[in-house]
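Participant: There are structures below to look over.
Please treat every number below as a calculation from the coordinates, not as lab data. Note that the coordinates shown come from a computational prediction; the quantities given were computed from them, not determined experimentally. Cβ atoms are built from the backbone, for glycine too; each structure is taken alone.
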Structure P
Amino acid sequence: MLVKEVKYSPLNVELIRKDFPILQRLVNNYPLIYFDNGATTQKPLQVIEAITHYYTHTNSNIHRGVHTLSRESTEAFELARKTIAAHFNIKNDQQLIFTSGTTDSINIIANGLSRSILKDGDEIILSAYEHHSNILAWQLWAEQHNGKLKVIPLKEDHSLDYDALKNLVTAKTKVIAITHVSNTLGLVTDLEKVKKVAEKHNCILVVDGAQSAPHMKVDLEKLNVDFFVCSAHKIYGPTGTGILYMNKKWLNDLPITKPGGGTIKTVSFEKTEYAEGALRFEAGTPNIEAVIGFAAAINYINRFGMEAIHKHELDLVNYAQYKLSGIPEVIVYGQNPDKAAVISFNVKNAHPFDVGTLLDKYGIAVRTGHHCTQPLMSILCVPGTVRISFALYNTKQEIDFFIEKLKKVITMLM
């Protein structure tokens with residue numbers, strides 16, 4: 001039986017926390033403080049129960065079965081597509097393709113464009129704070145086709161230099177692939193400025209929304225980019241699934257690079273006719289229960305609304321930045337009063353790994369390292385950072401405890 005739905009007042013965090021079983025556990029005899037939401041969020045009971053319900057009541061393969069379980073699974077899967085499409089304001093749900101996540105989505109785009117649009121010697125523009133997932137696929141293409149990657153530099157405050165972007169574009173520039181929110185700095189890319197450049201020069205715009213989708217309202221009808229990608233597991237959903245949104249014109253124009261069962265209308269040894277719409281890109285058996293769980297996660301956060309979640313997280317970010325600024329030994333990167341729920345910092349003369357390891361002794365989960373942004377680390381001239389990232393279930397009381405223990409850790413390391 002599914003968990004009974006409870007109506008909340010906007011961001012009643014005390015009540016929300018009861019929906020997340022893992023937040024009740026102890027780590028090293030301390031209540032868990034989970035500040036690693038940028039890597040993956042925890043899952044509410046509503047998502048866990050949706051997956052359990054699928055496996056205990058309707059487990060079956062989809063789209064091709066005529067029996068009851070297959071029809072019920074197909075209906076649940078396609079209802080999930082409609083639910084998620086509505087959340088992102090995608091008018092035609094066939095523009096929403098399910099993938100294994102952000103990385104898979106970017107690879108589908110890059111491989112497809114390499115067969116149709118990109119030619120030897122073409123250029124692709126990225127930002128200096130890209131995640132490796134939005135570098136490697138394009139870099140691999142460039143190495144194989146004598147292409148060139150160009151990088152939008154950072155300004156002194158670590159924000160993007162949009163004036164420099166205008167000067168990077170040439171007649172050979174075909175794609176601008178850019179993150180919506182830096183997973184390391186939390187800084188929000190001004191997509192309107194990027195769009196103006198892309199439209200002026202007829203460049204394809206690919207947006208990595210892995211860190212924007214969990215923290216702010218994303219309206220893809222209004223955004224109107226060529227491609228947008230994100231992962232379910234960063235939005236309170238299961239691992240192993242995500243979405244690839246493509247502008248309607250790409251549904252038929254983007255070449256298929258992952259053929260297989262489910263993508264076809266008819267097959268013969270002489271010729272194959274492929275399906276239209278989303279199924280064209282969904283080869284093989286999808287991660288059915290994860291897609292259903294993703295929809296449950298979307299339904300969950302829509303109880304509160306992305307505006308309320310964003311406001312709550314922004315309050316936490318500004319509070320944490322203020323508290324960190326009062327510690328002389330701490331360096332905070334990309335400080336900004338209006339950013340997503342991510343903060344990266346270092347303790348002077350201490351390795352981030354040591355800081356993270358000692359914080360874990362107090363039950364505080366943070367991320368340490370380069371966060372899959374090694375080029376950014378080189379720009380910052382550091383081997384890595386400590387990253388704290390928030391979600392709708394985090395509190396100022398947790399930040400106070402974190403600050404108290406961080407000061408103790410600094411004393412231990414000095």
Structure Q
Amino acid sequence: MIFAKPFEQITKADIDQLLANQVPEGRELDYKEQLPSNALEDKREYLADLTSFANTSGGLLIFGIQEQRDANNRPTGVPGAAQGLQGINADTEIRRLESFQLTGVERRVPTVRIKSINGFATGPVILVHIPKSWAGPHMVTLGGVHRFYARNERGKYLMDWHQIRSSFVLSDSVAERIRNFRYERVARISAGELPSALQGTARVILHILPLSAFEAAPNIDLLALRNNINLLRPPGWKYSNGWSNRPNFDGFLRWIEQNSYVQLFRSGAIEAVEAYLINWQGGCIPWPALEKQIVGVLRDYLNTLPQLRIEPPMVCALSFLRVKDFRIVRERETGFPIGRGIDRDELLLPEVFIEDLPADVPVSLRPVFDTLWQSAGSDRCESYDAQGRFLLDDRA
């Protein structure tokens with residue numbers, strides 16, 4: 001990691017420190033004196049840099065930095081001066097850079113972030129942050145080429161056939177590890193192995209599983225949760241007088257006694273379990289209360305992740321336990337059931353892939369909720385209109 005802070009918090013002082021310490025280019029850092037033009041070769045070179053970071057371990061492109069030169073006037077990779085970019089409109093250039101990968105990369109690199117920093121001699125410096133991608137490998141296709149790039153300490157290079165094959169195998173193995181983690185955790189919860197006691201027997205389980213949690217070494221500040229009680233609040237917190245928290249063997253736990261808990265694992269995976277609403281009326285899934293809670297909790301957690309340095313892409317998975325013969329019931333007051341009873345004890349609903357943040361949570365969850373309602377004998381979830389718009393106000 002180049003800077004020991006989130007990308008959004010990088011300032012001119014951090015760039016100045018790179019120059020003062022003569023930090024050279026390498027596997028995760030590349031200096032550029034000028035922005036790429038709209039010429040084919042310049043755009044292709046930018047995309048090669050972008051994908052090489054994404055296909056390796058992520059990194060940072062900094063535009064507006066002059067490199068020192070050797071005796072033959074070749075760039076050395078050591079920063080010489082931060083003059084900035086003269087005569088540009090930063091917002092226009094950021095949009096232009098964002099547009100480059102829309103048609104020139106197969107598949108699009110998720111979560112690329114770009115910002116400008118002012119205060120330099122002739123104009124702003126532009127930073128492009130490219131995280132390691134767990135959806136790769138990514139291929140440059142602009143202008144009819146088909147090239148895979150990676151990086152080492154000397155810069156980017158073309159990947160050979162064996163490296164490309166290994167990257168595809170790695171993507172498949174990460175997906176398998178995610179599925180195995182979900183199945184194992186659901187089995188443990190079903191067996192009563194809980195970090196906090198819960199009422200009843202039915203359970204609603206939400207997993208947020210960053211792909212990085214299943215490959216990279218963990219880099220999660222667990223105690224950030226102790227210092228900020230509003231990070232990763234347990235389900236149902238709006239209707240509670242408070243909740244408890246503590247570090248544990250798995251990571252960090254917050255819970256509402258008998259009602260719910262949220263567990264942050266050391267890897268960055270998150271597990272939230274709800275027992276109050278699902279057991280409140282016995283044999284009923286209360287609509288719309290439960291769906292509103294799920295949408296609100298997932299949105300809350302996704303908004304929290306950048307503060308914990310957990311980045312997309314990620315898989316979100318919703319599971320129900322001990323719900324055989326449960327029926328969806330309209331509003332608590334009427335208790336009018338919809339459809340038929342669920343025909344099995346466990347529902348492991350379809351997984352949702354979140355490629356970037358912020359995410360449209362209701363849109364992402366629609367196939368999940370549709371499957372839930374279809375499991376109870378209905379055609380589709382009634383929380384959406386015919387155009388797919390979410391009808392509920394989960395923020396209330």
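Participant: For mean count of other Cβ atoms within 10 Å over residues 173-180, which of P, Q scores largest?
Facilitator: Across P, Q, mean count of other Cβ atoms within 10 Å over residues 173-180 peaks for P.
Participant: For the read-out helix-only ellipticity at 222 nm (-39500 (n - 2.57) for each DSSP H run of 4 or more, over all residues; to 500), a value of -11500 was computed from one structure; give its label from P, Q.
Facilitator: P
Participant: Thinking only about distance in nm of label points 7 Å out along Cα→Cβ at positions 325 and 341, which of P, Q has the largest value?
Facilitator: Once distance in nm of label points 7 Å out along Cα→Cβ at positions 325 and 341 is worked out for each structure, P has the highest.
Participant: Let me ask another. Using semi-axes √(5λ) of the Cα gyration tensor in Å as the calculated read-out, with 46, 22, 20 as its value, let me know the right label among P, Q.
Facilitator: This figure was derived from Q.
Participant: Relative contact order in percent (Cα under 8 Å, 6 or more apart) computed as 23: which structure among P, Q?
Facilitator: Traced to structure P.
Participant: Can I ask one more? Of the structures labelled P, Q, which one yields 4.3 when distance in nm of label points 7 Å out along Cα→Cβ at positions 269 and 293 is computed from its coordinates?
Facilitator: Derived from the structure labelled P.
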